[in-house]
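Structures given as C-alpha cells follow.
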Structure I
Amino acid sequence: MTAPAAAATPSADVSVVIPVFNSGIGAVAAIRTLRAQTVLPREIVVIDDGSTDGSAATIAAAVGDGAPPVRIFSIANGGAANARNSGIVRTMSTYVAFLDSDDGWFPSKLEKQLSILERRPDVGMVGTRTTMARTLVDRPLDLQAPELKISVRTQLFKNFFQTSTVVVRRSVLDEVGLFPTGQRYAEEGDLFLRIAAHSQCVLLNEVLVDYNNGKGGFGVSGLSENIYGMERGELANIRRAWRRGNCTFAVYAAATAFSLAKFLRRFLIRYLPGSA
C-alpha cells in the first residue's frame, strides 16, 4: 500500500531580503532556516553587496531549486542599508522581512508574526526577541505581555527591534521610505522610528531569532564593535525624530541623555574590565 504524500507546507505573501558581503556560507545556513518555517515565505531575495569571495556562486550552488525560490542579485558594494534597499525594491510581496547572513529564524517565527499582521490591519511592523545576550533593559520583558505595543516614545529610549526579527507591510515602506543610505551605524533605528510614527508596531515577546549564537549587541563583533559610531547613529536618529515632530523637545532631551548614559555604561564595560 502506497503511503499518502506529505502535505505541502503552506506559504504566505512574504519576501525575505538577505544582504550578503563575503558571507556566502553563512547565508546558506540562514536560508535553510527560512525553508524550515511552518509557513514559508513566497521568495528569498539575496543581495550580494560586492563580495570578493564568490559568495553569490556559493549560495546559488547550495540552495538549488527548493521552496521558496531564491533570487540572487549582485550589486556594487554600498553597505548594508543600500543592499537591503536594493532588495526591497525587487520584492513582489505584501510583506517584507529581513534576515542577516549570520542569523537564523526559529521554525514558527513567520507564522506567529503573520497571525498578528493579518488580524490587525493597523499594525505596520511586527518584531520578535532574539537570542542576543540580554541587557538590564531586556530582562523585565520576561514578565510582560505576549504582545507589546512599541510607540515612538518607547522606541526612542530603546531599540526593541533587531533587523532580522521584523516583518513589515510593503505599503508602509512605500510611505515612510527605506533605510537611510548615508548613515552607516544604527541606520535601522531611523527606519523603525519612522514606521512607529506611521503605524502600530508590535514586539512579539518571544525569542524567535537566533542572533549569531547569542552574541551581544555592542562591543563584540562587526559594526557593533564600533560603539562610538553606534552612539553617533543613535543620537542622529533621536534628533531626526524630534525634527520630524515625532516627539516633544522634553522627550528628545530625555532620550538623548538616556542614550549618552547607556553609551557611558557600554564604554566602561568594553574598556574597563570589572566595571560592569
Structure II
Amino acid sequence: MIIIKPYIFLLHIYGMDELNRKILLMLLKDYNSSQRFIAKKLGISPPAVNYRIDKLLSDGIIRKISLYINPNFYGKYHGYVAFKNYKNWNGEYIAKFECLERTTIYEIESKSIEDLKSKINSMSEELGTAEIIYIPTQYPYSPSNFDVKLVSIMKDDPKIESIQISEKMKVSSKTVRRHIRYLINKNFMRLIPVVDLNKAGISMFAIFTKNVEIARKLFSEINFREISDNKAGIFVNIANDMEEIKRYTDKMREFDKEAELMVAYSYDFS
C-alpha cells in the first residue's frame, strides 16, 4: 500500500426532501435494489418509490447511471491521485472529483503498479506535483470469458435487465443474476448514480483514514462506498447537512487526527 497525505473530501449537494435523500442513499449503496425492497424499508408503496426515482431522473438530479468496473477485474491496478486544478487532465481516468480548493482527484488504472506510478509521473509533468497519492493493496483477478462478456454487455447499457442479458448470452436469467451478485459482492462492479450536485439536497462526503475498522462501524448507516485495505481506506458517505458532517468528522478525528477536508462541486465516472 502507498499513501501520501491523507485527506477527507466532501461533495455538497443541495435541495431534496428526507424521502428522496433516503432513496438516493439506497440507490448509491446498491442501484440494483428492487423498488419493493426500498418501499418496505421506507414504509411507502412501490409505485411511490417508482415515481420518486423517475422524478429524480427526469429532473436531472440523477444525471446518469454509470457502471463502475474495478480495474482488478481485468487484472489491472488502480489508484487515486490529486492535483491542483490549474489545468485539466485530458488523458484517461475512471473517476474525477472537482473540488473547491482548486484540487481535482482522479481515479486511474494501469496494467501494473510500476506503470501506475509512471502514469502519475506523466500526469505530474503536465499538472504539477501530486498532492495526494493513494494506491491500496489489491489483488488482480482473472475473469472467465462468460463474465467478460457479461460486463461488456452491461457496460454498453448499465440499466439493462437480466432477462435481456440472458437472451443475448443464451443462458438462464438465474445464471445471469448469480454472476452479477458474485461480481458485486467481490467489489468488481457496481452501478453508480452520477448526481447533479447543484440540484440535490444532501451532503456527500468521504473520509480517508488509517483506522478502517472504526470508520466501518462509525459510517455503517450512511456509507455507500468503501475503498480500503488493511492499513487505510476511503469511506464515501451521505449526511443531511454540514453540521452532521462535522459531527461525524469530529468523531472520526478522535481516532485519526491527520484527516483534512476538501469540498467538491462536481464528480463523474467515465
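Quick one: mean count of other Cβ atoms within 10 Å over residues 33-40 came out at 17.9 when computed from one of I, II, so which one is it?
Of the options listed, only I reproduces it.
A value of 17.2 was derived for mean count of other Cβ atoms within 10 Å over residues 17-24; which structure in I, II was it taken from?
Answer by label: II.
Which structure, out of I, II, was distance in nm of label points 7 Å out along Cα→Cβ at positions 129 and 209 derived from, given a value of 1.5?
For distance in nm of label points 7 Å out along Cα→Cβ at positions 129 and 209, the value 1.5 is produced by structure I.
On relative contact order in percent (Cα under 8 Å, 6 or more apart), which of the structures labelled I, II is highest?
Values: I: 19; II: 34.
Largest value of relative contact order in percent (Cα under 8 Å, 6 or more apart): II.
With distance in nm of label points 7 Å out along Cα→Cβ at positions 177 and 193 coming out at 2.3, pick the structure among I, II it was computed from. Mind dumping the intermediate values first?
Working: I: 1.2; II: 2.3.
Source structure: II.
Rank structures I, II by volume of the Cα convex hull per residue in Å³ and report only the one at the top, that is, the highest.
Numbers: I: 149; II: 132.
With respect to volume of the Cα convex hull per residue in Å³, the highest-scoring structure among I, II is I.
Laboratory data are not the source of any read-out in this text; all were calculated from the coordinates shown. Here the structure is a predicted model, which is why all the values come from computation and not from measurement. Cβ atoms are built from the backbone, for glycine too; each structure is taken alone.
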